Structures are given as C-alpha cells and as structure tokens.
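Each structure below appears as structure tokens.
Readers should treat all values here as calculations from the given coordinates under stated rules, not as data from a laboratory. As the structure is a prediction and not an experimental result, all values here were calculated from the model. Cβ atoms are built from the backbone, for glycine too; each structure is taken alone.
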Structure P
C-alpha cells in the first residue's frame, strides 16, 4: 500500500482501504484459481497494481466516461483503475471463464459497483460505440488492438486525448507502430513508465496511446 501512496498521495480513505485489500484478495483467489504466476503474486502491488495505474499518469478519466478493458486476465489494468476512478464505468472482458470469475469476486468484495465483468472474446462483444477508451495489457499487437477496438469507441470526445487505445506494452515498439494502418502511425504516442515510476521493473515498459 505504501508503494501506491508514494505515487498517488491524494487517495481518499476508501481508496486506500480498497488498494490495501487487493493483495490478500488476490492471494486468496490465486490459491483456488491460478491466474497470476507465483513470482508475480509476490510482487503484486508493483507488477500488476502500480503497472496498471501508469495509465492514470497519462490520462485522467472523466466522471461519467466508459472504459473497456480487453483481455483483462485477473482484472488488470481495469480493477486498480476502477478504484482510482469511481465515477467512471469499467467493462472488463476476457475469454477465459475462470479469470472472469476472479474479477467478479474481487470487484464484489471491494464493493466496486463501477465494474462489469464479461466472459467473451473481443469479436463477440456487442457494445459498439459505447466507450471513450479501450485498455489492454500485453494482449496483442497494436495493429490487432486497433482493428478490434475501433467499433467500440464513441464518436464524441470528452478528454484531453481523443478517444482511442491505451495499451501497456514492453520492449521496442517501433516495429508495432510501423505496422499500424494509415493515420494510426501519425496519431500514436509512447509514454515511458520509467518517467512516472522509479522501480527498475518499469525500465522497458510504456503506456502507448493510439487514436481510434
């Protein structure tokens, strides 16, 4: 919890309580349904929770906005961001049923009424034009994400960045960006996480914005 407060000192008491509950909840559920590796569960707050919150250093979601987390796994980045932005609606989608069960149970235990968890693939989700942003963490290439995501995005923009994708990525992103079609290359921005958080884990990691 100290790690989160170090970078987000303005948390409310309720947010601090919820972030503090994350590690015991995920440890409990990981013993029943293995959704996080043993190494990562030992570093949950850094490698999953703080990593997810890097998106909040790039963009503050507006009250009343809607965000889709594609391939959420055990609930990242969606669950930590839902704690941070309680007035934003988050829809978390994953194709693996046991992972979505963990997301549902964690969200319920935390009392996150701004989280909806859906078991399904991106191609099967029928929520066209309902979201301001689509989030992803290591799910697919930027080209695939853009292809999946464009139909989900609202036409009306209400944030400082136009509606689009915010993806957590690692390594050299130049090849992926070159593969983006048309204007995708022009309207892509890379935000190195090492400029936000000092921990060595983030040295090669970035938040990538692609306008939809």
Structure Q
C-alpha cells in the first residue's frame, strides 16, 4: 500500500494488482479497509478498479469532499487515464472505440452486443498509441486509454473486440496461455482533478513496473 497524497480532505493511494478495491465475498484484504484502518476513520470510496488492475485511486476523508468529488466524477471533471499493453497493432495512432456492452451477472463477464439488445449500455473509450515493440509473441503496443463511460470490464472487452486484447487478460484474450501466474497489463496511472477545498488542480501518478511494461521503460519515463 503506497500513499501518493494525503491532507484532511482527500487521500490518494496506489492499489496493488490482485487486491480488491473494497471488501468482497472472498474476505481477502482490500484497499478501502486497509486505508480506513490507517486513517482511523471511514473514507468515501469515489471509484473502483477491477481486482486485477492496479494504480491510482482517490478517496474522500469527509462527507462534503466526497459529495463534491462524486459530482465531479459523474460530470467527467475527474480525468482518469490508464496504461495498457495490447497484443497487436492498433487501427490508428489515435482513435475512439464505441460499442454497446451487456454484462452477464452469472459469469461476471461482459460482451459487445447490438444497441437494440435489452440491457445493453453504450461504452466509449479514447486511445492513443505510445509505442510499439516486437516481442517473441508478436507486436505489443503500449497504449494510453481515457474512458468516457465506466462500464463493467470496459477496456478489456472493447480492446478484445477490436482485435487487440490486453496482454495477460485470461478472460478476454482467447489465445493467452491460461497456465501460470501473470498480471494483466492494465494500470490506472494518472488522475487529474480539482481539490474540493483549495480548488487547485491536482495530478496524481503511479507507474507500472511489472512485465510487459518493463519493455517500455524508456517511454514510461517520459510520461
């Protein structure tokens, strides 16, 4: 657990990969509970990251700050950016993926469906290629992602549907080896917003350090 910033109103921390954002049925240690024990008080959970995903998370330390930041999040004034390593070449250096997703509660998976399908929700993300590298398994592309919507497994589902699944994603990358322990190459690396009290702009960053991000160490240092 790494604290990135803390004052009397907000707390930013780096969530380790594999740790739940909040308590779940597994009973495993979760980031919210750990931080509440550290802070000695209840914290406002503003957003979540999937268990396999690591990186920056922001929490509120009082109800007023929580209400302000929750509204900022709802109205897209909190700018969250992700880094991912995709298997294959993107169709363009920059672009937008727009799909309709349907979550299967039984399997906890989502899929791309027709917009007319009952329960389908619109999903929009914007991508930007940072670098490409040849590997022993083919082309790998370091990519920055900005979400316009926040759907279940959105980045994982949309990139897979576009033909560039995420390295290490054993749920949505059909050809990735199922055996062995690997972390998914998806990381919340940057969060920008306005402080609820001071009204000053904040930027919190945390960089991924595991394989296959290590192939792009030079490019990551420039972000």
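A value of -10000 was derived for helix-only ellipticity at 222 nm (-39500 (n - 2.57) for each DSSP H run of 4 or more, over all residues; to 500); which structure in P, Q was it taken from?
Label of the originating structure: P.
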Self-check item: Structure with the greatest value (metric mean count of other Cβ atoms within 10 Å over residues 124-131, set P, Q)
Solution: Q
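Using FRET efficiency 1/(1 + (r/R0)^6) of positions 148 and 180 (r between Cβ atoms, R0 = 30 Å, to 0.05) as the calculated read-out, with 1.00 as its value, let me know the right label among P, Q.
Structure of origin is P.
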Quiz item: When volume of the Cα convex hull per residue in Å³ is calculated for each of the structures P, Q, which structure yields the highest value?
Solution: Q
